[in-house]
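Structures follow.
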Structure 1
Amino acid sequence: MKSNQPKITIITPSYNQGQYLEATIQSILNQGYPSLEYFIFDGGSTDNSLQIIEKYKKKITYWESEKDRGQSHAINKGFAKATGDIITWINSDDQLTPNALDTVAKYFALYPHIGFLHGKTILIGNGKETIKGADSNDLNIKYLAGLPFPQPSAFFSRKLIEDFGYLKEAYHYGMDYDFFLQAFLSYEVLALEEVLSKYLLHENSKTVSQASVFAKDYAKIFSRLLRSFSFTSTLIHQMQSLGMYEEGSDTYLVKKSFSPQDIELAFCYNLRFQLTFYYESGETVEVNKITSFLKKYYPSFYKKDQELAKVHFRTKFLNKEMLQLLRVLFRK
């Protein structure tokens, strides 16, 4: 192992996740990476989290347990202390796969100009393990529309914090989309085929329990993106007609060139992300509103994605309870 490998900072925000936390810690410490900086910011847990942290404290660079303002605030505490060349956060119910940090360091050395990279994850839920990564189809457009890759498998250069600052605490659910969107608008991105993490879905995870709130953050962030271009008045009007546009004057710094067609397609994909979140929450009215809109105004996009027609049909005739029952049956 080379001693001059870049320092990697990993931040774990946690609150009452004792049943998952030890596996997370072990997956990071067992990397055997020689230049690791590891922080844990616990939000004042009342379960067995502190006992677990105490068990590994000699190998943890810094940890604390005190009430905070939420996940984004906890991660920002880590950003403030981070001295690594490469940084990420790994939530207390996720894990790194073996040798992930060596892989990340290798690619940053090969491509020092990138802002961030992302790989695949092993998605664990409903008794199944599925490898999931970013779909390469229209990927550069999807970066504008949402988070098309698994966050635990994303690592970024510290220059992103220097350029864009910390996570926005106003976003409790879409803070990663906002952060990486800023990075994509200014820097190159590297998509890897390697599996770098394990992403655990359970009934208490935000992705499962509060999926519809993700959609609202995604709408707010995309509203800001639309304001960042001079040719998006029609899209803003359409988003307003859906009741999803958030008024404001803030914009993003855009260093790359995008055509009106690019942003229009990103708008469709953003609605597709929102639709998925609402569907996971069983919000049939919102799902039907989005699918009806896409079918009417963007028929080529609607026809290209065969799942949209199926979802549109289901939400026309099923209420929230029936839809959730159907989803459970299909997952078995």
Structure 2
Amino acid sequence: MAAIVTDNLVKRYSEVTAVNGVSLEIPEGEVFGLLGPNGAGKTTMISMLATLVRPTSGTALVAGHDITREPLEVRRNIGIVFQEPSVDDLLTARENLELHSMLYGVPRGEIASRIEQFLKLVNLSDRGDSLVKTYSGGMRRRLEIARGLIHSPKILFLDEPTLGLDPASRKAVWTHIRELKERHNTTIILTTHYMEEADSLADRIGIINQGRIIELDTPEALKRKVGQDLVFLKGEIDADALRALPFVKTVERENGHYKISIEDSGANLQALLNAGGRITGVEVRRVTLDDVFLKFAGQQIGVDAEEKAEGIFERIAANRTVRK
């Protein structure tokens, strides 16, 4: 069964088309990575699914509810984990979860047991009565995830869930995201600028650019479209001879060297070198999602620049304030 279905979804702002006819189906229990450069339509796409922005045309069902006709039902079935911290520093973790439970109408008799359940899920049971201001960044992010789940949403939107965390905290959050999928069958829509994160967590990835989904597949299938391996050659290279080889997918000239995508470098590298001409330098590496993004979106996502960017839902809130 599908958790999210969009049919020709469009959003226009004056003369700008932010989302341009997106039709998409995300099944229940899938971790779906939505990747795109700034201005590609990612923010608008997510904001429509979360009922924060009305579409210009087209339709979408989220947890079986129409985003235009049934926005309150949609909101009851989704959870959102913001990029920026939104838990109350002056409350304990338990108090934060209790407050959120009451706001979302969790039955009073279930609140205590749910709090214990989700504190345990994110490994915060021993710190449940500590003030959040004493938490590390990774602990706060895990508490945000628990809060987003306390009302048992069918669908969880994670906006840059590990941005700014140290590597150990990042891996811990990855573990919890996998557990949500495996133990609770939660459908997760993940936005991230860390390609390793998308590769590790997402069942499928949609790359959005200029308002359209330009590629949609599993991480492995996307990488196969680029080639299994990349070989970088320097020297006097016979590019035409390389392109004629059956295992070579692409040959590109960039920054004083040639980048060649090939199948199975272990078996084919020597034949490539024999046909390559007068080679003075060789480097071989596996294709990554960075290469996929560069090929299909025409650019790389600069994580350093994005460290300073606002999260999706913070940008939505700012835009709504400006329009008022």
Structure 3
Amino acid sequence: MADSLYDVVGIGNAIVDVLAHADDAFIARHNLNKGTMTLIDAERADALYAAMGPAIEVSGGSAANTIASIASLGGRGAFIGKVRDDQLGTIFRHDIVSLGIAFGGRPATDGLSTARCLILVTPDAQRTMNTYLGVASELSVEDVDPALIANAKTTYLEGYLWDRPAAKEAFIAAAEIAHEAGRSVSLSLSDPFCVDRHRDDFLTLVDRHVDILFANEDEIVSLYREHSFDAALQRVRHHCPIAVLTRSEKGAVVVAGDEVHVVDAESVEQVVDTTGAGDSYAAGFLWGLARDLRLEICARIAAICAAEVISHVGARPETPLVDLVRQKLG
């Protein structure tokens, strides 16, 4: 296998996050699905934004957050996503490039606007996400940069992007390019509702194209339509070479055939905002894997990364993750 220029290239929705605090009454009043991600149209996005309190705007998107954490670990990352040549598109591109991340694709010059995710953080640290995908949902095979894919150790696919046929084709094309170059392909299931919408497609994708699967407890149970985590674990261990199954405060289980590792969650003084926890976890694991570390060490690094992100508001690290990993692992 040729040397790689990048540890991970992510393909996902290029989104600007708008984060604000809210109470449960606000969530109920606006009929929001607490703790999950809901797709909304432009009209709903405008109305919800007007009702939100003071907000913080920062570039986001699940796969983009993962690549930002790769950069914070001192790794080499690239990202493929679609933005418009508008204000939010300029913000997104600036933020991602400023982190030293290669950004594939050119901004669209007409059509839908840049995507945004309106995130309400409640006092229990749960995040309720309402996403207007805009032009991000129009990513297609034409936006996939073969050179970026072929030169990355792992191509990381964001399950949220799977809603449109063109994006599905882009994922499969990227996976084929990666495997032809002798690289790995990883998928995040992203959200239980996302799994419910695309279960059969995801099962086929995992079977034919995925080497490393990331899922939380609800997602993996939904994928296999099982009634317990343990039953779903037994299914995935024979379906995917490596499965990384996160369980919030209960830590995570990593399975690779007959190899099983149970890894504790990293302790935090206070959980402030769970936005981006899974994204950062995936970054830590893939960063370790790119360095040929043992699976249990990859999971420990992942837990350290996730703990940093949930200790403050926002989906991207505020403290350099490379320093935290060195401190914790010695």
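Data overview
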{"read-out": "At a computed 41, 24, 17 (semi-axes √(5λ) of the Cα gyration tensor in Å), which of 1, 2, 3", "value": "2"}
{"read-out": "Structure from which 0.00 was derived, FRET efficiency 1/(1 + (r/R0)^6) of positions 159 and 271 (r between Cβ atoms, R0 = 25 Å, to 0.05), options 1, 2, 3", "value": "2"}
{"read-out": "Identity of the structure behind 1.5 (criterion: distance in nm of label points 7 Å out along Cα→Cβ at positions 39 and 111, calculated), options 1, 2, 3", "value": "3"}
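No lab work stands behind these numbers, since they all come straight from the coordinates. Given the structure is predicted, the values throughout are model-derived calculations rather than measurements. Cβ atoms are built from the backbone, for glycine too; each structure is taken alone.
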